[in-house]
Structure 1
Amino acid sequence: MKVFVIGIAGGVGRRLAKALIAQGHQANGPVRRPEQIAALARNGVPSFQGDFLAMSTEEIAQAMSGSDAIVFTAGAGGKGGMAATTAIDGAGPGKLARAAGQAGIKRFVLVSVFPEAWRERHINENFEHYMAQKKRAEIDLVNSDLDWVILRPSALTNEPGTGLVDLGLAQIHNEIARDDVAATIVELLETPKIGRIILEVTGGGTAIGVAVDALARSAAKA
């Protein structure tokens with residue numbers, strides 16, 4: 001399987017690419033700076049220089065041509081203010097979905113966010129805008145004719161992955177290692193029976209493969 005990853009140099013994206021390659025798949029995606037290409041290459045991950053925001057839909061479609069699936073795991077991360085959040089987190093997935101349609105690619109995994117993330121804290125205007133843009137991106141994808149999966153991870157950590165998660169339609173917001181999010185995406189990509197569904201994932205007590213297999217069995221019965 002060949003997977004086109006937007007956000008391949010990010011915390012989840014590079015872990016995902018490494019995990020895909022370790023499982024015998026291919027991964028590729030654009031990065032903005034040459035040093036990111038070199039850093040990824042040192043870990044056996046190919047990439048190419050390109051600014052997703054600056055590329056036209058046609059250019060993105062050409063770049064992803066031949067891929068079997070797409071994963072969008074990019075995010076503004078609070079950099080560049082509200083305009084960057086709107087462009088990347090809000091409009092980005094829809095732009096990628098349109099490019100996927102042009103390239104004839106159906107499978108699309110969007111890494112989103114828990115709706116109640118950090119609601120116990122004082123939330124400022126920038127964070128509310130971020131949450132609104134994530135919702136906008138989800139709606140764009142749900143309204144497409146792609147074979148989409150929206151994955152909402154809880155608060156992300158850089159701790160080593162445990163291989164254990166709670167995965168389902170609704171979970172309690174907690175924490176999850178980026179390693180485990182990446183591993184969950186790999187399992188979902190390898191399970192085509194699971195599609196057109198919004199899932200939430202957090203650290204838990206079920207092996208990732210078991211959790212995904214349970215969802216696949218439920219999907220087969222539906």
Structure 2
Amino acid sequence: MEFRLTYEGKLLSSGNNNPRPGHKHTIRMHFHEQLFRLWKFNRSLAAIALGYQTSLKKAHEAFLYAGNAAPEGARKYMELLQDNYPMFNTKWAPLVTEGCGLTCAVDVLFLRRGARGGIMQSGDIDGRIKTLFDALAIPRSNAGLPQDVARTCPIYTLLDDDKHISHVSVTTDELLDPTGEKGAGNNDARVILTVNVRPTYGSWFSMNMIGV
């Protein structure tokens with residue numbers, strides 16, 4: 001399964017000395033809207049989300065029941081998924097998880113202020129990419145989360161943990177069309193992430209998740 005996530009606006013570098021959790025969550029919620037649409041409109045994902053099973057582990061190992069064929073006590077996969085991640089006063093719905101038999105590769109097209117070349121100009125590229133990747137996953141603490149975070153439930157993310165990213169490539173170039181975000185300045189950026197979700201083993205679930 002291949003799809004693209006996009007972000008444009010202020011993109012700040014983060015690291016151990018300045019993790020910027022609030023900024024990351026703003027970007028995370030931008031990706032949330034896109035991933036919600038992916039689960040809703042991709043045929044394979046929509047069928048999985050509405051399929052029934054008695055546990056998340058069984059859903060990953062076997063097929064999902066549909067409609068009246070569901071066993072007693074079965075629940076929709078999306079309900080099981082978010083109930084498995086009840087964190088920080090809300091629930092989360094990651095696409096690529098520890099037990100689902102999937103991994104993903106991410107190719108990044110990063111357009112930023114500054115002349116072509118000079119990868120370390122206009123801020124620390126590595127730190128800005130770290131901000132993006134942290135925003136693709138469930139946060140590790142509630143730092144930076146708004147008090148009303150529960151208003152959005154579940155929050156859709158690409159990953160439960162960024163360790164499931166198996167490959168990364170980054171292409172940088174000059175941003176010729178500014179995003180228009182007020183105050184972005186030299187941190188203005190437009191990013192296109194091409195995500196390729198791949199099975200780590202040939203389970204029924206992983207093969208159907210990617211639409212094979």
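Assign the value 17.9, calculated as mean count of other Cβ atoms within 10 Å over residues 26-33, to the correct structure from 1, 2.
Of the structures listed, the value fits 2.
Once FRET efficiency 1/(1 + (r/R0)^6) of positions 130 and 162 (r between Cβ atoms, R0 = 30 Å, to 0.05) is calculated for all of 1, 2, which comes out largest?
Structure 2 comes out on top.
If helix-only ellipticity at 222 nm (-39500 (n - 2.57) for each DSSP H run of 4 or more, over all residues; to 500) comes out at -12500 when worked out from the coordinates, which of 1, 2 was used?
1
From which structure (1, 2) was Rg and Dmax of the Cα atoms in Å calculated, if the value obtained is 16.3, 48?
Working through the options, I get structure 1.
Out of 1, 2, which structure matches 17.4 when mean count of other Cβ atoms within 10 Å over residues 50-57 is calculated?
The value was obtained from structure 2.
Using relative contact order in percent (Cα under 8 Å, 6 or more apart) for the comparison, can you identify which of 1, 2 gives the largest number?
Largest value of relative contact order in percent (Cα under 8 Å, 6 or more apart): 2.
Values quoted throughout were computed directly from the atomic coordinates according to the rules given, and no laboratory measurement underlies them. Note that the structure is predicted; figures quoted are calculated from it, not measured. Cβ atoms are built from the backbone, for glycine too; each structure is taken alone.
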